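In the part that follows, the structures are each spelled out as structure tokens.
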Structure 1
Amino acid sequence: MLKFRRPEIGSIALSAIVTLYLLLVTNNSFWTHAVTYFDHARLGLLSLGAALGLTTFAVLTSLSVKYVMKPVLVLLIVISAAASYFTDSFGVIIDKSMIGNAAVTTQAEAGHLLTGNLALHLALYALFPSLLIVWIKVRHRRFLSKAAVNFLFVAPSLLLSGALIYANFASVAYALREHRDLMVRFNPAGPVTSAVRYALSTYRERNLVVQPLGTDAKEGPRVVNAGKPVVVVVVAGETARAMNFSLNGYGRETNPELKALGVVNYRNTTSCGTATAVSLPCMFSVYPRKQYSDWKARSTENLVNVLTHAGISVTWWDNNTGSKGIADLISFASMTHQKNSPLCSNGECLDEIFLDELDKKLGATTANSVIVLHQLGSHGPSYYLRYPEAFRRFTPDCRTAELMRCSTEEIVNAYDNSILYTDHVLASVARLIEKHQDRIAGAMIYMSDHGESLGESGIYLHGAPYAIAPKEQTQVPFIAWFSKPYQAAMGIDTGCLSKDADQPKSHDNMFHTVLGMMNVQTKVYNRGLDAFAACTRPDVEKEKMGPGYHAAQGAEGTVPADRRPAAKHVTDLL
């Protein structure tokens, strides 16, 4: 009977082989960008590459301890293989923000990324080499002997690595300083470092103390004297990029219904971030993008809290992956929990799911209110699932989550269909407000959280680091519509607003614009960031508004998170 002997290899030799595998097989995106970034400094590129190889080898050799080495090598190979698939296929970067996005994603959302191509990639680049590592025998010396021998390899590797960087410091430092994304692309160090950073920031938030904001807020005379409830519907869009809106000059008619309604459209609006986990909290935060951080957002109350302090009823309806902590203290309903609806499938619903409930709520509203609708919008890569068959106008459209199987034309067609459907949903919201205008003074404001890359420069989806993010991910639509009762009661001049449509706007405007739309008086309101303030008629602008908010002076004390009022959550409507 034949017996197969398992091959043997020394721990240092195995560390060297795995180092070469990681560098040469799982780092295509890193090397591609490095060649571009070091275009006129090839020696610097060679020095950086050799230094990274030596450092990786030194780290793996340091960890080549019996019972530890194999699990560590397998884990690093799996991480590198998974990261390389997304960086190579979609052009995304696995930074801290992307780790945060992955941590809060839903099962349905994640399911669109679990494709056959991913399974094949992991089988070839992770499973097969991992099984080889598990199968072979690794020779280990006794502890003291191993420590001495390992040191003889680790120390020179680190010294040579440092010498190479020092010898070409100017070119290496310049490239890394100007292109901070490069090292985040390096596997496995980039994803591992990003995960550690995310874990540390999450750990730091365990004893988060939330500062109250705008506790002096109250309703101003315009809303008090409106004669009927004032209702603002805030639609938080998802993955809609401005350049594919025909309202902004796009060649295709993707906004026929909004165009017919005569909405106010701001054509030059930028987002706070390139992913929902950053942009959504930033939109509702008092902090402008340049001052914003996740820590500040989580430790300070936001727009919906200030509205609540003013006595305004605030409701959040979510057809996405949650409010990212924004709606923790207000009425919250997840639309995706609805069952037996033709609009829902596999834990996701089309955005028309909002409309029947909104119609009922507007018909029963008796108080000044803000209703937030958080869309699923155009979230990829399964754009074809974001619109019903009736809105499949641009064909052939990409009918798979594996965008690499589709042509650019098919991807754009599917995406444009999703924008066409968003146009319908927004117009339907406006028409519902108009339907109830005999009893409410209503308005709608829409702003997307971020844009989307559809293959430009080899980049797909979103989530690129803001410093290097393409305009496709940062230019977003910003649209408003006002009913006639609202215009009369609140003094809004839509003609004036339309003339201002080309002036730059951003997510920085959302907080103060909504406060202005509800005529909320508070010290944290900044008229200069209210997108509509300049077009509010002077004859009704008599109340005294606050001078603006300063981050260091805006809070009136601190309230530990565990002593705040309990959140009012509703997991299902009806």
Structure 2
Amino acid sequence: MLYPVTTPTRTVLDLSGLWRFMIEDENSPVDVTHPLPTHDDVAVPASFNDQSSQAKIRNHVGYVWYETTFNIADFLRTQRLVLRFGSATHEAWVYLNGQLMTHHKGGFTPFEVAINQALVAGENRLTVKLSNMLDYTSLPVAHYSETTDDAGHLVRHLDENFDFFNYAGLQRPVKIYTTPQSYVEDVAVVPTVDLTAHQATIQTRVTTQGDIDKVQVKLFDEDQQLVAKGSGKASQLTLTDVHLWQPLHAYLYTAQVTALRNDEVVDQYSEPFGVRKIEVTNGQFLFNGQPFYFKGFGKHEDTAIHGRGLNQPANVLDVNLMKKMGANSFRTSHYPYSEEMMRLCDRAGIVVIDEVPVVGLFESFGFDLNSTKQDQTWQVMQTATAHQQAIREMIGRDKNHACVAMWSLANEAANFEDGAYEYFKPLFDLARRLDPQQRPCTYTSIMQTTAKTDKCLSLVDVIALNRYYGWYVQTGDLKAAEKATRDELALYQRLYPNKPIMYTEYGADTIAGVHSNYGEPFSEEFQEDYYRMASRVFDDFENFVGEQLWNFADFQTKFGIQRVQGNKKGIFTRDREPKMVVRYLQRRWRAIPSLGYKPKKA
């Protein structure tokens, strides 16, 4: 799916701003042929939850309604007009002038619909019904239940199988873009690098719709100089003296695709791309032929008031803070992030592990990480259809991004239970079939999923571990935690000598400003001691290729006695002020090169 941009043949209209908003009173059906019966406003894009002063809105489970109006200039009405949602969390029904236009389920990827036939002259009314409900068929996963209140009215309940707040709404931009009636539908760019010859072959695959008889492709460098050109829906071009996209040193080319009819331009689209070679071999993750070491974070799209909504200034600040620390990567835990963030990472040279919203595939989800009982997860969870859709939509959207180095197909599923392999094998096959660049695939494993109990390790290219020795287990005992960390990594490296190993989560809740002479848990001293302990272990293992701590910044979660105003494992506060450990990690990460670290011994 192409990101909407203005070109000589296309225009983009942004519907961001104030929309009418209401939660649904399920005793009073909404008539979509009339304006919503509300005068309350909500900002788009943003989560609706934290924009209200009312607890019943912030914590609402069920349906909400959005509405806005717009006009289309007369000279655009001959064009194909497409309404596009960056996301709608978690399920949306879209009406234009009272007519149902489209429905989409899945809260973190875009969807769109052509709207020409439903437009009226003058003002048009756009109405969206949203559900923030989740269950054992959706992604993410939650336990859904219903009760009735004293008046007999339905009350909906969610118990989320995940440790972050269920922010919802129109959290990413809503836009209308135009194309000609015949148009470029999609572009795939596949670079193949010859590192010895310093050149690359760029394959482009263009999909068109309508009356188009010729496709031209031109490649431009960052100075807008033409460096290669070809023709055809499937073309192969050569770049000599190629500039590689490197971690923290990005270089982007542009593929300009022109669709013609009778040698006249019908449509044109430009797609930025980077040239790099990613390989997993002999226990190493290679980036452009050199060992790559992941330094960075698990993150969340989470900021005050915006909730999970697009916050461009926060994204820019986060990337700048990462680069200042010497970090080079993050994982989109636990859902695909906004396209705007992905495009920013392309420009900034930040390496991304792109993750589907598959969190909570675990019947006994909770904070007890010692339990290894065999539940019925793979019989209870009916998520395979949604999981396939999530993979298709994530790869379809992000396939051309240079920043994306690996796909993560799940976070902390019950991969130690019977049935896990049978569930995941078709999904890994699907991801590898869909990705034109053939990136590595992984999933992150919860602590109960060990080297001896994990039933799916044969599927992954990289072993990605979420581990909390010294926090959820052996709390505060860093000596025992160090031994457990060291013993487990030694076992993984012995059993799987050809697979790289990395940590995709490790951390300890830390309250900013809390100090202890004794290094007690929750203090800033304990957080630094914890990371120093982990670092000592990481440095001793040849196949250990990365450390992505949990979490970049404190973030909001659901209520619970384990959480006080959210998860405090951030090394930054929610408003991006550093905790004491940042200075230690900055010294460490700046001293570790992104490339060439831990080369294999002869």
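What follows is calculated from the coordinates using simple rules that are stated; it is not laboratory data. All values reported here derive from a predicted model rather than from experimental measurement. Cβ atoms are built from the backbone, for glycine too; each structure is taken alone.
Data overview
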| read-out | value |
| --- | --- |
| When Kirkwood radius over Cα pairs in Å, for residues 408-519 alone is computed for each of 1, 2, the largest belongs to | 1 |
| At a computed 21 (relative contact order in percent (Cα under 8 Å, 6 or more apart)), which of 1, 2 | 1 |
| Source structure (of 1, 2) for log10 I(q)/I(0) by the Debye sum over Cα atoms at q = 0.08, 0.10, 0.13 Å⁻¹, computed value -0.62, -0.90, -1.30 | 1 |
| helix-only ellipticity at 222 nm (-39500 (n - 2.57) for each DSSP H run of 4 or more, over all residues; to 500) derived as -13000 - corresponding label from 1, 2 | 1 |
| If FRET efficiency 1/(1 + (r/R0)^6) of positions 88 and 472 (r between Cβ atoms, R0 = 35 Å, to 0.05) is computed and equals 0.95, the structure in 1, 2 | 1 |
| If FRET efficiency 1/(1 + (r/R0)^6) of positions 104 and 144 (r between Cβ atoms, R0 = 25 Å, to 0.05) is computed and equals 0.85, the structure in 1, 2 | 2 |
| FRET efficiency 1/(1 + (r/R0)^6) of positions 296 and 376 (r between Cβ atoms, R0 = 35 Å, to 0.05) derived as 0.45 - corresponding label from 1, 2 | 2 |
